[in-house]
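Each structure below is given as structure tokens.
What follows draws every value from the coordinates through simple rules; no lab data is involved. All values derive from a computational prediction rather than experimental measurement. Cβ atoms are built from the backbone, for glycine too; each structure is taken alone.
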Structure P
Amino acid sequence: MGNINLPLILTIGVFVTGLIWLFDALVLAGPRRRAVASAKAQFDGVDLGEEHSENRKLYFQAVAAAEREPVLVEYSKSFFPVLLVVFVLRSFVAEPFQIPSGSMEPTLDIGDFILVNKYTYGIRLPVINKKIIPINDPERGDVMVFFPPHLPDTYYIKRVVGLPGDEIRYVDHRLYVNGEPVPETLQAVLPPQAPQYRLTEERLGEHEFTARKYLRPGQYSRRGAWRVPEGHYFMMGDNRDNSFDSRGWDDPFVPEDHIVGKAVAVWMHWDSLFSLPSFDRAGAIE
């Protein structure tokens, strides 16, 4: 889901603009105030009435010049409040993402814009992602954004299928959790004229969702069994045969400190810059 370190960039922006604002308040503002007082003192006794427009003009020019802030200070004061609000919202409340691949189809399509709840799984420090206030733990079936073990700077989105201590098996397109098959109901075999895949309704925890399973083995149709260690999670895409997930990683488990947040809603769909945004898919993510 992209590998630009936006949290780091935003943190640096807030720190630098805030530091410049503070330096101005503590160091530069005093000389400016004295310069303004001096400029005003030069016009003591000068008639600044409406009939002496030239005197008024010179007075306001002198005061404005004395009050003028350095350009860097002016820009920092303008940007700091905006960056701070974005920083707080993005770090601790919610963050938008765009779906770049089809690994979560049919639940999430390429071009979906989703909203990720950042505090559901606890309050974390920006950049280092260290949890400081625990709130909830991920639940089986949650759609979660995280950093995979092999790409710790890249956002991924998959479904939580294995919790700490779970035994996960995936055999012949069937998912087993702790020895029990995940309940599934056939919805459709598509396309009708030349069937290529089937859609099944599955239930994981409190979540009911549709999974796509191809009739022929796909690129990521790996079978196997895994035991999830403590403090880790096993992730799979809903597009089971076309999702590079825990089944294919050398280290298959996502550590707790790699969690970003819970995907809660689709708020817009936009295929490309040359198409119009759509809100037909807006709604909660199951």
Structure Q
Amino acid sequence: MADRERRRVLAEFLRSRRERVPPADAGLPAGPRRRTPGLRREEVAVLSGVSVTWYTWLEQARDISVSRQVLHSLARALRLSPAETRHLFALAGQPLPEHSGDHPGGPELQRLVDALDPHPAYLLAPNWDLLAWNRAEAGLIGDPAHWDASERNLMRLVFTRPRIRTLLADWDGQARALLEQYRASADRHPDDPEFRRLTGELCARSEEFKTWWATHDVADFRPARREFDHPSLGRLTFDYVKLAAVDAPGVTLVSCLPADPATAARLPELAALSPADDPRPAGGAAAPGT
């Protein structure tokens, strides 16, 4: 959609939502002389913390910039649903807001992950947190349920847990490839405090992360083959596939498909394992480069 057309559709969308909000729902008196249903422009401006002139220009489809913070304020003032909020962000040319809640996507996605057993699978949040995993994934990497919640993040897992360094047959190559994908995600969310906090922490905890981060290399996800030297089952080789969850924006499902007959034959054993974990306390910091 061309910028001019996008601004026109954004303006029409804002007007339509504004006219649907009863003043009483916004804590305002209805008043005797309302020429239009819903809220007035000046009321939306006050509720959103912006100037009346700026909001008027927005509804006039003028070429002005709109920050994510203001979009969130407009969404609250106009009482937008999650779907309407995502639509607002898309029309404003901003990355979609991330899903809030303890388990984006609800129990259905967890059931899907569980149903993929004995194939390892997990759900990944926009900030690379592990949201869900099945028994086979726990048998492969260790059970995240045994870790502190703050440690259940794929980047922390790869760059700070000694178990993963020995588990991945090509740790350097795989870790750097993941960092380049993470860098692309982080650069698309420059104002997100979670990304800033995680990046700063990993630069402090891992010399490799700090060095590779400074290169500014980025990459998109591509189906990848990863080899693991499992302490109980030996060499396992998987092809990784990632799918987007339509009903949970930003959440992805990662599934591991056996790349050879030997790995396929060991899948039932993998799902049946009682996962061991490295002895380092979940909240502790790894030494640089470990």
Structure R
Amino acid sequence: MDVLGNIDEVQQHVKRVRMEGRSVGFVPTMGYLHEGHLKLIETARRENDVVILSIFVNPLQFGAGEDLDTYPRDEERDRKLAEEYGVDVLFFPTTEMMYPEPMSIRMSVTKRTDVLCGKSRPGHFDGVAAVLTKLFNIVMPDRAYFGMKDAQQVAVVDALINDFNFDIKLVPVATVREEDGLAKSSRNVHLSARERDEAPAIQESLQAGRQMVMAGEKNPVRIIQSVTKFLESRTHGRIDYIELLSYPELTSVDVIDRPVILAAAVFYEKARLIDNVVFDTDGKITTG
């Protein structure tokens, strides 16, 4: 595995790979790798000749009250995992390398951001779009891999690729789950024993909503009401939101006549958990 921190080195490496006719799969991360990241790497490994993993804690996507300095980091462990899972190139740039000067051009994501988690993180996806634009131009991958745990981010990346004509295939990868269905997350360790017992109800409630669609229900209001009641009866956590929107456009719908996302966020004492399910008009899962 090559560990590169220089942008020019990565670009030259990719040029050689492309001249040899080999495909490139790209997994952009902020490090502190967990099972979700590893599944992205495994998927990229199966589908490409060369896998490039980037680890960069992007300051542009941290807002007020989000402490960039305390974001978890473990570079040595990340290196070992990357090599173990078959990464060919680990791109480990510094902030000074990515942003040698304040950026002259600011990106503003105007759609798909004022719902779900984006409501409480203004400017977050502007920073995501900016760093991914730089990374896509540096790595020039054939395919880019993102986890459906953050389905809103996948929707924003979809818009970025389409709006700016990147010749990249976006590959959404299903959420990694515990045996009881709880989405795996580093935040799960902050749950009390009682909260951990209750937390799988988040996904259960979303699946109950999907079952309503499979049974013929097309009214989003009735589905959200039912999902809310289901979840409230099974957890003491405070519901942040339950939303049903078109996907990937993330717009409100009056009737389920297109693919949609049903998503929830729940506050526990020391953790906020999110989950979602994306399905078509018949309730068939379409992404992740």
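Of the structures labelled P, Q, R, which one yields -13500 when helix-only ellipticity at 222 nm (-39500 (n - 2.57) for each DSSP H run of 4 or more, over all residues; to 500) is computed from its coordinates?
Clearly, the read-out refers to Q.
Matching task: 33, 21, 19 is the computed value of semi-axes √(5λ) of the Cα gyration tensor in Å. Pick the structure from P, Q, R.
For semi-axes √(5λ) of the Cα gyration tensor in Å, the value 33, 21, 19 is produced by structure R.
Out of P, Q, R, which has the highest value for volume of the Cα convex hull per residue in Å³, for residues 184-255 alone?
Result for volume of the Cα convex hull per residue in Å³, for residues 184-255 alone over P, Q, R: largest is Q.
Here FRET efficiency 1/(1 + (r/R0)^6) of positions 224 and 272 (r between Cβ atoms, R0 = 30 Å, to 0.05) has been calculated and equals 0.95, so which of P, Q, R was it run on?
Computed on structure R.
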